[in-house]
Every structure is written in structure tokens, then in C-alpha cells.
Structure 1
């Protein structure tokens, strides 16, 4: 049993290390070869976690205290997303996305909540659990840190004028990652993190769309 636990622990470490190495060195190069191909690679990581760790997307909805409190908590993510976008103005941070484009909206509202939560709050979460199975906070800390890092690594690839946004994005996604991880830990389900992620991006999109006419005029 001890050897089995040790093997699974190292398998979890190896899986996380491979994903981190891919994201730092491989995802940018892959995206340069074929647009959106990095998303296919992430789906592959999800499938690998299902095979290696028995990962399954648990989608049952469990209110945190009661349904009213849960609803208010989730709606607060819309406000948070709006405020995060609004803060770019006093901070003089340029948002490098065209939030009026259909492709951007699909990525923000569908692809990011579903794919990123499946990666961080399922695949990497289950891999992290192998490291310290008895400590529930281990996957929360590891995946939250990776979530922030994944949104900050672009700093080394983007033009200088966009680097300030990447730093800003790293800061708020690191905080967001810990909150989404807490929802995953508290509910033992992907539903709350996916909904919260969707609502945060929705708030960001609403603010960006509202300000777009003023910016472009």
C-alpha cells in the first residue's frame, strides 16, 4: 500500500510538472502553429486525468449555506468582474481584447469557464490530491497558484505595451483562483466554480462592452 501511495504521489507531481512545462514552453508555440490548438491540448490533459486519476466532472449543485446566500455569492462575481474591468482606467492598463467580437465572447463565456475549470478544478485538482491525500487544502493551494501563473506567463511573449495588463491579470486571477478553489473545496463539485467563473467573465464583458463606444469615440 505504501509503494502504491508513493507511486500515485509521484504520478501526481509528474502530471502537474508536465502541464506546467507545457504551459510555459509549449502552449505559446502550439498556438503559433495553429490557432486554438492549445485548447485541444488542454482537452487531452483532461482526458489523461480521467484515465490516470479517475477524474469525473461532478456537476451536482450543493448550496454553500442556503440557496439565497449561494445566489448572492454567485451574483457578486458579476460585480467583481465589472469592477476589475473598471479598475483598468485609473490604473492606465490597456485591455488587449476586442470584447465586442463574437469569438472573444464565446471564449470568455463558454470556453474559459468550462475548459479552465475542468483543467484546474478537476484534472490538476485530482493530480494534486495524490500528493497529500489526507490534506484537503493541498489541491486548493496548488491549483490556485497554477491558475494565476497560467494567466501571467504570457508576460514573456506579448508586446511591451500589453505586459502591464498581463501583470494585472496575474494579480486578479491569482485571487480569483483561490476563491474558485474554495468553492470547489466547499461544494465538492465543478458547478459552483464554473458558474462563478462564467459570471465573473460576464461582468468583465458587460463593463467592457458598455465602455467600448466611449473608448472608440
Structure 2
């Protein structure tokens, strides 16, 4: 289940502590296992070694999946909720290299060529997404974004049902966290306007999908 924002916006540390322990249950009630399953598919595409920056990592359920795929991968894990980090530490494998950062992803200074954003960019308005993308650009290196998120357009399967799901998801987070957006940001278009390209895509008609987007330096 995605988290939503109130504009104008900066991440309020611990804003999501109140739903940290119920997030999985609520997610399952609305979307079943689709959110974790789509991330399992995306994680298979991550590099086997090196460093990756995870933005808005949440409760850490993805950590053992990442370790099974790439035990040598060094992870910088950025999350604004201290309780989410507490939960994530329990999922971390003892031999997994993870540095946890209780921080606002928008102001976090560390850059990376590989960035994982699972159900995170929908928190931001389009200008903030652009700033975040530009922050992780390199002059002579290619940046790779591994993104799992929602997409809603006229090609989306079960379009009207998905609109209803999205409406109630937004309403829930308006009530519980005082965050809200009216529409999903056009994430892929923002990347393309900056000069990025989509290398791989799970399914352009699916409401929940993954994509790998890179800067055109390769």
C-alpha cells in the first residue's frame, strides 16, 4: 500500500510510526500479496554486488529477499519512520550489509548510481521527483532507478475498480497521516523529460508494476 503526501511537503520524521505495525495487514486487505510480489520480481533485476540506495524502505520485508538474490550487495537504507527502521532491523540477515538512516530522503546527502524506490515516488509531487532524480545524476556514470509503483491510465486493466481502490487508499492516509494527493504523479514522463529511458517494464497495463529507468550515458 502506498503512502501519500500533503503539499507542499517535506518528510516529517516518524510521521508513519502510527501505522508501522499495521501496514502489512492494511496492505494485504486492499491489495493482497501484489505489492510484495511485484517487488520480488523487481529485486531479481538488482545488481549482485556493489552499493544500492533504498529510499523509503518501510518495514524491511524486502531485505531478506534482497539478501537471497544478492548477499554481497551493500545497502544504504533511508526511512523517515523510526518504528519502520526498528522493524526492518529484525528482517535484516546477520551477514547482510545494511546501513540504516533515519532521515528525509529529499534532504539525504548520500548519492548512488543504483536507487531502489518501492512504492515511494508516489509520495512526491512532480517537481520534487525531478529534483530527486537530478540529485542522483552523475556526469560520467549511468544512474539506474529500480521502481515499483502504481500506474493508472485508460490502458490499465480494471480501470474503474483501480480508481476506487486508489480513492480509498488516499482517503485512508488523509485520515491517519494527514497526507493527500489528488492524482498519481506521472513518474515515467518526468524521467523521460530529464533524458532518462525505460530499459525494462513489467506490464504497461497493470495497476501495480515495476520498471527500470536509466540515464542515457551508456
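Annotations
- helix-only ellipticity at 222 nm (-39500 (n - 2.57) for each DSSP H run of 4 or more, over all residues; to 500) from the coordinates reads -10000; which among 1, 2: 2
- Taking relative contact order in percent (Cα under 8 Å, 6 or more apart) as the measure, the highest value among 1, 2 is held by 1.
- Source structure (of 1, 2) for mean count of other Cβ atoms within 10 Å over residues 74-81, computed value 18.1: 1
- Parent structure of the calculated result 1.13, given that Rg/Rh (Cα atoms, Kirkwood Rh), for residues 122-169 alone is the read-out and 1, 2 the choices: 2
- Volume of the Cα convex hull per residue in Å³ from the coordinates reads 111; which among 1, 2: 2
- Which of 1, 2 yields 3.0 [distance in nm of label points 7 Å out along Cα→Cβ at positions 98 and 162, calculated]: 2
Coordinate-derived values only; no laboratory data. Just so we're clear, the structure is a prediction, and the values are computed from it rather than from any experiment. Cβ atoms are built from the backbone, for glycine too; each structure is taken alone.
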